[in-house]
Structure P
Amino acid sequence: MTSVTAVPALAVRGATKRFGAVLALDGVDLEVHRGQVVALLGDNGAGKSTLIKCISGVHQLDDGVIEMDGLPTAIHSPAQARDLGIETVYQDLALFDNLGPAANFYAGREAAGPRWLPTWLRVLDRKGMASRTTELLDRLQVGLPDMSSQVGLLSGGQRQAVAVARAAAFASKVVILDEPTAALGLRESRRVLDLINRLRERDHAVIVISHALDHVMDIADRAVVLRRGRKVGEEVPTRENQQRIVSLIVGGEG
C-alpha cells in the first residue's frame, strides 16, 4: 500500500441520480487519492455502474458534487471527463478487433502533422504512434506477441491489458476499471492485477468495480460497498474482515 496525498484526486459528494421513479444513487460519497486503488463493491443493481457513468460523463448527477483535486467540476460528457484526466475501461473494452494496438490506442486521437496545415491535409504519424504505444506497454510491462497483430487475435488477458494501458496512456488523474478480470483465467487475471498495481505505482488514482473478492484483497487499499443506491460501508480489505465486507454487500449483519 502506498502513501496518498491529502486532497483526493477525485471526490464525489452526495451523488444522487434518478431514472424516472427509480432512485439509482442516494447521496453517495466516494474519494480516491493518487497512488491508491479503491474497490467499488455491491450486488447487481447496487448503483456501481451508475456511479462510474456519472463520473465518466455518460450520465449527469441530479444532485451532488464531483471534485477534481479539491475543486468542484461539472462533467457533462465523456469527452469532458477525458479532458479532466479521467479514463474508463468498461467490460466490453471498446477495442477495434481489426486494428493493431497502436491504432486502438490512438483511435479518435490520431497524431498527425505538420500542425500548421489544415486538418484535412495532415498526414498520420503512424511511426510515432507505434513507438509511443510500444514505449508505454514496455513501461507497464505488458508483453504482446506481435505489435502488428490485430487486437481481435489476442487472448482475453492481452486485450484487457491493451485497454487498461490505453486508459493509462491518456488518464492524467483517474483510471476506472469495470470488472477487469471478468471471464479471464487465473494466469491472465494475475497479469491484469499486476498491471493495476503498476498503475498505482505510477501515481494514478484507480477505481475498480469487481465481484471477485479475492482480487479485491490483493490490490485494493479501500473497499466501498453500495447497496440499493446507497453507500453502506467502507473497509480496508483484509482476509480478516472479508466476511464483514460480504455482509455489507448482501445486507446481513456485520
Structure Q
Amino acid sequence: MGLFIPDDPGYDESARMTGFYRYKQLISFHAGNYFKTNLLTVLGALPLAVGIGYAVLSSSVLVLIPASLVGGAIFGPFFAAMFDTLYRGYRDAPGRWAENWPKAFRQNLVDSLLPGALFGLIGGLFIFMGFMLYWASTSPSLATILWYLIAAVFFLVIQSLFWPQLVLFSQPLSATVRNMILFAAKYLWKVLGIAAIQLIYIGIYVLFAPWTLVLVPFLGFWYILFLTQLIIYEDLNRELLIEEKFAEREA
C-alpha cells in the first residue's frame, strides 16, 4: 500500500514514532492482533445485534430492553478485551496475543458486565429510535434529527473515555467519571471530533447496508476504535499517567 516502504526517510520501525508514522508503526506491528480481536468482538456482539434486530423488526420496546441488557452484558467483556488489546499496542506492552487476550477477558469479565448491559441498552435505544424515525409516516423535524445526533455524539464521548479507564485502572466509578469530565472539558474539541468520526463511520455502515456487513469481520470494531483512541492516547497518557503507572506496577 506504500505505507511501509523502506526508503521513507521519516519512518524508523525500530524507534517509537509519533504522528502518522506512529499510526503506520502500530498497524505494521499489531494489525494481525487487532483483526483476531475484532473477530472475537464481533462474535460477542452477535447476541446483542440479534436481539436489537428482532426488537426493531417487531417494533417492540418490551423486546428491546431485555434483549439489549442481556446482549450488552455478554458483549461487555469482549468490548473490554478489545480496548485492552488496543492499549497494549499503544504503550508497547510485551506478551503474546494468545496469552494477553484471554487474560484481559478474564480480568475484565465481572467489571464489564454492568457497563456492557447499560451501554447495550442505550445503544439499542439509539438504534431503535433511528429506525422508528426512518420508518415514521411523517418525516421528523430538523430539530428532532439534530437532538438525536447530539445525544449520539454525547453517548460516543462517554464510551470513548469510559472503557479505556475500565481496562487500565482499578478505581471507583466516581474517579472514572471525574476523569471523564475533566478530560472532556480540557480537550473538548478533540473528544467531540473522535465522537463525530465514530458517528460518521457508523452512518456509512448503516447507509450502505447490507453490503457494508461484509466489512464487519475485517474492519468492524477494531479500526474505528484504534483510530479514534490513538488520536487521544497521548493526551490520556499525559493526564492519567498510563505508562508511568504501568511501569511502576512492573518495577
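Quick notes
- Among P, Q, structure where semi-axes √(5λ) of the Cα gyration tensor in Å as derived comes to 31, 21, 19: Q
- Computed over structures P, Q, mean count of other Cβ atoms within 10 Å over residues 29-36 reaches its largest value in P.
- Identity of the structure behind -28000 (criterion: helix-only ellipticity at 222 nm (-39500 (n - 2.57) for each DSSP H run of 4 or more, over all residues; to 500), calculated), options P, Q: Q
- When Cα extents along the principal axes in Å, for residues 69-172 alone is computed for each of P, Q, the one that comes out at 43, 37, 24 is P.
- Comparison of P, Q by relative contact order in percent (Cα under 8 Å, 6 or more apart) - largest value held by: P
- Entry that produces 2.4 once distance in nm of label points 7 Å out along Cα→Cβ at positions 21 and 37 is calculated, selected from P, Q: Q
Only the coordinates and a few stated rules stand behind these numbers; no lab work does. Small disclaimer: the values here were computed from a predicted structure and weren't measured. Cβ atoms are built from the backbone, for glycine too; each structure is taken alone.
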